[in-house]
Structure P
């Protein structure tokens with residue numbers, strides 16, 4: 001009886017706040033609404049790439065740790081042994097530079113001795129923040145500038161620790177982060193095995209400051225669909241997850257689907273082979289991240305996907321939309337990413353509200369927030385302003401991000417209970433007529449994307 005009374009009271013409170021939220025939407029400034037959504041419990045971020053989640057400033061801080069010396073290419077000379085990648089602002093460990101000729105070394109400058117002006121140029125080069133930039137700049141340029149730091153596991157671990165603390169301050173309870181299969185070396189150039197990288201990530205998660213963030217973390221291993229050895233990557237990903245089921249919960253495939261070798265269907269036999277060998281390895285696969293019509297999401301489902309990353313062109317496949325309606329497959333929606341990578345020119349073109357209100361399970365996520373210089377608050381703010389989200393819809397998005405996670409059942413139950421408690425407390429905090437006064441005490445960490453695009 002007590003439980004019944006509690007549930008009735010909870011439902012009444014949520015209904016009362018739903019009406020309150022509609023009033024807030026009508027009267028709040030953009031800054032007030034942003035602060036409200038920043039302070040709101042958000043559930044989980046199910047779709048983001050581990051190496052592209054830290055902000056440029058966090059990468060810089062990690063690179064400044066004692067004993068680390070990174071160099072960035074600041075100029076080009078006509079040297080016969082110039083190091084790859086052939087990109088201005090590409091950043092590599094010192095051992096890569098000292099192995100070059102005297103001529104080629106002059107192309108590079110230590111991060112530690114950069115002037116404030118050059119440092120700012122380096123930071124800006126890691127962001128996709130100009131109208132002339134788009135998916136080619138991101139996939140072909142920015143990602144490759146980061147490779148030298150990404151492949152140093154200690155620097156990577158420090159950058160991750162920083163962004164997890166930032167996530168905690170934003171009210172995020174859970175992240176499922178995608179890690180790659182790239183070769184890894186330490187700062188002296190010595191190979192580091194996947195198992196050793198795993199141990200370094202476990203140690204990072206055990207740090208007091210990371211524990212204090214309140215963010216629960218699990219990982220997926222991601223293969224690149226168009227790589228010459230994509231099939232081998234998928235097999236190695238399954239092998240690694242099977243050996244490390246404590247923190248690694250699934251396998252993913254990523255990479256441009258508009259690449260001539262990015263056809264998902266060619267990987268079907270490999271995934272069938274993996275299902276014959278392994279039990280219980282979950283699949284959350286990129287699918288439909290293209291702006292041309294096609295069966296991309298349907299093909300991804302055939303591989304066994306339980307969650308679809310992006311699912312942008314699902315809207316062009318009515319049969320698959322009907323299949324997913326009220327189903328058990330979730331679409332991980334990335335609004336900011338899809339706009340910056342030019343799958344839409346305006347948010348009104350995005351299919352997200354159609355999926356949401358058609359009954360397809362969806363959740364909002366960030367994709368590559370370090371490169372967008374954005375956060376999960378930006379995703380919710382955009383959705384509220386562009387699609388007039390109601391409070392029940394917002395709460396359901398948060399629940400979905402936990403219910404459809406690959407976290408172990410006991411962990412998932414705990415996360416859902418924490419989320420419901422926090423949502424209830426949030427509703428109680430802002431349900432009165434003094435909500436604006438209460439918001440005045442909130443100090444959101446406003447992203448550069450929000451300053452540039454949302455709050456202007």
Structure Q
């Protein structure tokens with residue numbers, strides 16, 4: 001297997017100093033320099049669709065993507081959970097597995113993990129020192145840079161399989177340079193309509209753009225128009241299509257904690273516990289298992305055993321490092337975190353959070369201006385929720401006062417708080433023992449709470 005050769009500083013250029021290539025720079029400096037690149041999390045100006053920069057950057061790094069077999073995962077909702085479930089199952093089956101997800105919550109290292117462990121500080125600092133000239137020459141966005149670094153890390157770590165989550169859309173997403181052994185689309189809904197299209201069919205076609213000739217595309221899309229558009233586009237691109245809702249069984253046996261009966265074309269796995277809350281995770285789990293089956297089959301490896309599948313599904317948090325999907329705070333188990341950021345995601349998060357009898361649901365929310373705040377208000381109103389509204393940084397953020405007004409207009413009591421600390425204090429002071437707080441709306445909302453508490457993950 002050919003390993004990539006990282007770029008080196010320009011010879012004979014004694015006066016050139018890259019902001020990335022100081023070997024004496026601390027890890028903090030390395031991260032700060034990466035974070036200084038254009039970021040979609042805080043500015044829409046960072047959205048730069050197309051693969052030209054990625055191809056140029058990866059070529060400068062020795063094309064690491066050519067050496068890494070990939071499960072490529074797209075979807076409006078569920079792609080992070082599905083990617084993590086797939087990585088966990090593959091790891092439980094004995095493979096060395098890389099996992100790229102986005103966005104991160106506390107550290108850039110979260111985006112590039114091998115067998116659940118984030119890339120080491122020393123590796124990231126050293127990699128930035130080695131590839132700094134390439135970053136300068138190409139001028140990538142933050143997302144493009146971290147995708148390239150993830151692929152470089154996976155190649156140098158000699159993973160058997162990588163699972164790569166799409167950032168936005170699919171066709172023009174920076175991850176669409178990988179060489180997949182299986183492509184996955186989890187769900188299609190209305191999100192990023194200003195960038196991807198204003199119908200589910202249009203969005204489905206963008207996500208189907210990850211399809212590759214001869215590479216199976218697996219999906220769990222339920223909506224008819226989106227399903228038809230996805231199938232048509234994937235077929236046009238030469239990919240065989242499998243709809244797991246037809247080929248697999250994922251019957252929910254218990255909702256909390258989630259247990260399903262799982263069967264695929266390859267095996268009957270019987271009852272399996274899913275280490276993530278919410279009945280919507282049932283099809284994510286089926287899709288993840290089926291993707292691993294297809295991937296290892298195409299790579300010539302042995303099929304995962306039923307024991308490995310059940311362990312991977314149950315232990316997804318510890319095996320993959322996934323955070324922010326129904327996760328509880330150890331400091332206060334009444335507080336749950338979910339990075340849902342659109343209407344379907346909010347409904348699923350709210351439906352999946354059990355509230356004890358006599359308790360009331362609270363929500364700590366902050367959203368981007370391009371999201372449907374009215375849909376969030378409707379979802380909260382349906383659950384008789386009290387809202388705490390927190391301001392978020394960046395020019396994409398919807399001002400907290402406007403969000404609070406939207407919630408109040410739909411009958412949701414809403415209080416604007418200064419920050420995550422003030423929100424947690426307000427909940428602690430006012431909530432009853434049986435009350436529950438859901439932190440949601442954006443990954444930035446969840447990240448602010450985690451940064452405040454610096455909590456370790458809870459399974």
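Thinking of P, Q, which structure, once relative contact order in percent (Cα under 8 Å, 6 or more apart) is computed, gives back 20?
Numbers: P: 20; Q: 16.
Checking each candidate, the match is P.
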Value 21.5, calculated as mean count of other Cβ atoms within 10 Å over residues 160-167 from one of P, Q, is from structure P
Across P, Q, distance in nm of label points 7 Å out along Cα→Cβ at positions 224 and 440 reaches its greatest value in structure P
Matching 19.2 (mean count of other Cβ atoms within 10 Å over residues 304-311, computed) against labels P, Q points to structure Q
Note: helix-only ellipticity at 222 nm (-39500 (n - 2.57) for each DSSP H run of 4 or more, over all residues; to 500) at -13500, derived from one of structures P, Q, originates from structure P
Re Rg and Dmax of the Cα atoms in Å, for residues 32-231 alone: value 17.8, 56 computed from one entry in P, Q; matching entry is structure P
If you rank structures P, Q by mean count of other Cβ atoms within 10 Å over residues 64-71, the highest one is Q
Comparing P, Q on distance in nm of label points 7 Å out along Cα→Cβ at positions 48 and 400, the highest sits with Q
From the coordinates of one of P, Q, mean projected area of the Cα convex hull in nm² came out at 21.0; that one is structure Q
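Each value in this text was obtained by applying a stated rule to the coordinates, not by laboratory testing. This structure is a prediction, so every number in the text was calculated from the model and none was measured. Cβ atoms are built from the backbone, for glycine too; each structure is taken alone.
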